[in-house]
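Pasting the structures in now, so scroll down.
Coordinate-derived values only; no laboratory data. Everything quoted here is computed from the prediction, not taken from an experiment. Cβ atoms are built from the backbone, for glycine too; each structure is taken alone.
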Structure 1
């Protein structure tokens with residue numbers, strides 16, 4: 001909320017070509033308790049002053065020689081093209097009020113001055129102005145926070161991808177139908193699956209290259225929505241060489257506990273499996289020789 005101290009410490013600019021009017025307004029505002037007052041009798045200086053100080057309120061006389069209040073508001077509107085133009089006009093002409101509001105003024109004070117009216121209109125307009133500034137500040141902080149969080153998420157995703165690349169050959173995600181939705185790494189090429197392929201559905205020609213018993217176990221895990229860890233399965237590649245893959249996966253669910261798919265990591269363990277097979281052969285041979 002905006003406190004009375006906030007309002008009384010607001011920056012106010014008085015613009016009037018008559019020294020007596022300026023003196024009267026300054027005296028009134030000081031009596032009301034306002035502390036930060038600036039005055040000018042040169043309407044052509046208003047835009048430069050506003051750019052430099054961004055006043056919370058401008059008390060602007062409409063009837064001035066050389067450059068009237070409407071022309072001043074035209075210049076201010078260029079500065080605050082998409083913002084809040086804090087102008088309260090001063091006029092003795094009733095027919096100028098609607099024109100002033102249409103030109104961008106937020107309110108008006110009639111001459112001759114009524115002390116209660118002046119005090120009330122200034123207080124109310126400053127309260128709105130300061131609330132507007134507070135909202136703008138909040139939006140800037142919120143925007144900055146969103147940008148920072150977005151940068152953190154991108155950095156986190158990059159770290160996750162690097163860790164995944166270090167610990168495995170690929171990361172994958174699938175939707176509830178088994179279609180791959182995210183793939184980091186050459187999983188599809190290694191498994192011989194087309195880009196739009198399903199985990200459990202491959203062509204008959206491709207199926208001949210896979211170990212059917214292993215595939216059945218994997219399909220059963222997926223059908224039961226069970227996680228699986230370091231599951232090894234194999235296939236024969238185009239060159240007739242058997243490949244071995246180790247894959248881990250977990251089911252994904254949304255906030256309503258609805259199954260949305262699987263995600264996991266995998267790697268090619270063909271070299272490891274061949275080394276294990278070689279060790280077994282060597283051990284068997286040594287045992288036979290003994």
Structure 2
């Protein structure tokens with residue numbers, strides 16, 4: 001017996017008020033080079049007033065940021081991803097600091113952290129880079145956006161031992177359980193939820209999401225990755241946040257428009273946007 005064909009729903013059919021936010025996307029990625037303006041137009045059409053673009057190459061930031069020169073709804077975050085610890089040396093850190101000091105649309109340092117899933121970058125390299133980027137964020141009084149994959153113990157130890165409890169911090173792409181959520185919330189941090197929460201098998205993630213207070217919750221796509229159902233397996237884009245929002249509203253038993261607005265407001269408050 002074959003698999004039932006997934007019905008691809010047009011996100012524009014679920015459009016919401018223009019107050020939502022995608023707190024984490026990589027719209028400078030080459031996957032969007034052919035239709036970036038159309039992607040941005042769809043994002044606005046579904047109700048996204050704010051987009052946070054995460055740049056991962058300090059050496060190319062000055063070039064790539066020009067893609068959004070005419071799109072004032074896009075704010076920037078810049079950092080060196082933990083998997084790039086070997087690829088970027090001292091010059092990248094110098095460019096990172098320069099950009100953070102000079103570019104007014106850069107609202108945070110990220111995504112930074114630890115990723116033990118891939119063996120390409122040694123853990124000691126990642127830890128050293130993470131420590132330096134945290135020090136830079138604190139020196140410039142910038143919020144941080146954390147990437148953590150299969151490295152929760154070391155990541156939490158680094159953050160807590162360096163005094164980041166209570167610091168403006170967003171845990172990007174949360175995929176953990178209730179215990180991890182409670183630890184993050186205890187430290188005063190924000191939690192951003194991506195598309196995989198829409199997958200029915202993610203029961204522990206759904207249980208954790210139900211416990212997050214209204215003022216700590218954000219939505220994200222991580223586009224072009226991690227598309228929600230019913231677009232799983234395709235290129236993700238900000239417009240698909242409506243599907244994630246619908247699932248979150250069901251889990252949390254909240255009106256969809258209320259959740260949409262509060263997640264958008266939380267994003268703008270965290271990044272100090274208007």
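Given structures 1, 2, which gives the highest value for mean count of other Cβ atoms within 10 Å over residues 5-12?
Sorting by mean count of other Cβ atoms within 10 Å over residues 5-12 in descending order puts 1 first.
Using the calculated result 120, 39, 35 for Cα extents along the principal axes in Å, pick out the matching structure from 1, 2.
Corresponding structure: 1.
Match the computed value 0.00 of FRET efficiency 1/(1 + (r/R0)^6) of positions 61 and 221 (r between Cβ atoms, R0 = 30 Å, to 0.05) to one of the structures 1, 2, and report its label.
Derived from the structure labelled 1.
Using mean count of other Cβ atoms within 10 Å over residues 213-220 as the calculated read-out, with 13.9 as its value, let me know the right label among 1, 2.
On the way: 1: 13.9; 2: 19.1.
The correct label is 1.
Hey, helix-only ellipticity at 222 nm (-39500 (n - 2.57) for each DSSP H run of 4 or more, over all residues; to 500) derived from one of 1, 2 reads -15500; which structure?
1
One of 1, 2 was used to compute relative contact order in percent (Cα under 8 Å, 6 or more apart), and the answer was 11. Which one was it? Intermediate values should be presented prior to the final figure.
Working: 1: 11; 2: 21.
The correct label is 1.
Compare FRET efficiency 1/(1 + (r/R0)^6) of positions 53 and 229 (r between Cβ atoms, R0 = 35 Å, to 0.05) across structures 1, 2 and report the one with the greatest value.
Ranking 1, 2 on FRET efficiency 1/(1 + (r/R0)^6) of positions 53 and 229 (r between Cβ atoms, R0 = 35 Å, to 0.05), first place is 2.
Which of 1, 2 yields 11.2, 33 for Rg and Dmax of the Cα atoms in Å, for residues 69-116 alone, as computed?
1
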